[in-house]
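Each structure below is given as structure tokens.
None of the figures in this text is laboratory data; all of them are computed from the coordinates on show. Since we're looking at a predicted model, the values are computed, not measured. Cβ atoms are built from the backbone, for glycine too; each structure is taken alone.
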Structure 1
Amino acid sequence: MNVVLDTNVLLVSLPSHSTYHPTFKALLDKEFQLFISNEILAEYEEQIGKRLGVDRTDLHLIELINLADVYKIESYFLWQLIEADKDDNKFVDCAISCNADYLVTNDGHFGVLADIDFPKVNVVTAQRFLQILSRK
């Protein structure tokens, strides 16, 4: 299963006491393949750094990019499908490039993708993704 995680989902899945930690655990257990781009990795670094500090951020990122089921790709076509927050497009472009089964986010800006027939991006919330994982 190919997946792109929005930063908000990655952040809530990291703490072991979080309701959403099973998402990160499923990645560690190779239950899905995570796809990232340089732009996504930079945003992960920035946001984790704001919350955990530089030392812990470096450890998390090194762990993340060295996981067997994390793939770094480049999006060569920029679709620009989200107008409300153009920064969100990096996740959409990555999802399209890797033919993602799911783009997981709790960000309402991604709702516009439901009305776009092509390219089709399957957006689910973090809670819905946990349900999908529990059925595996």
Structure 2
Amino acid sequence: MQGYNLIVVYNETADKVLLCKRKKNPYKGLSNFVGGKIEQGEDGMSAAYRELSEETSITARDIVLTHFMDFTYYTFDLYLEVYVGRINKPCEVVGDENELYWSPLDRDFFDTAQFAGEGNMGHILMEIDYQKDKLLI
């Protein structure tokens, strides 16, 4: 089973979330969280920090990630690990793969015309909001 991750990154004041506008399918042109493939033999947390650094230039010095939830898609033979964290200081985000931007949290993340994942982005953000005191967001 192939593993992937996505990382929900809040800014230092936790009033915005980092998104990327996808340049490739699936979801070309839609906004999504950053993330990527978990390599063979790589543990999930290491993969999350690696993908975050590769796609945004945010490193483990800038953020503490928490493994928050997982999705398993049996018919596609893949699983998705969801990580969340808040940066500890303002960070310049730089990436070659997709356009990066900080989005306010008052958007309709269930809108599939704007956001990837068939509503999963809205679901994930709602679940994080329910647990934000435990997550220190």
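Overview of results
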| item | result |
| --- | --- |
| Test item: helix-only ellipticity at 222 nm (-39500 (n - 2.57) for each DSSP H run of 4 or more, over all residues; to 500) calculated as -6000, pick one of 1, 2 | 2 |
| Answer label among 1, 2 for the case where FRET efficiency 1/(1 + (r/R0)^6) of positions 39 and 87 (r between Cβ atoms, R0 = 25 Å, to 0.05), calculated from the coordinates, equals 1.00 | 1 |
| For 2.2 (distance in nm of label points 7 Å out along Cα→Cβ at positions 7 and 119, calculated) the corresponding structure among 1, 2 | 1 |
| Structure (1, 2) behind the derived value 12.9 of mean count of other Cβ atoms within 10 Å over residues 15-22 | 1 |
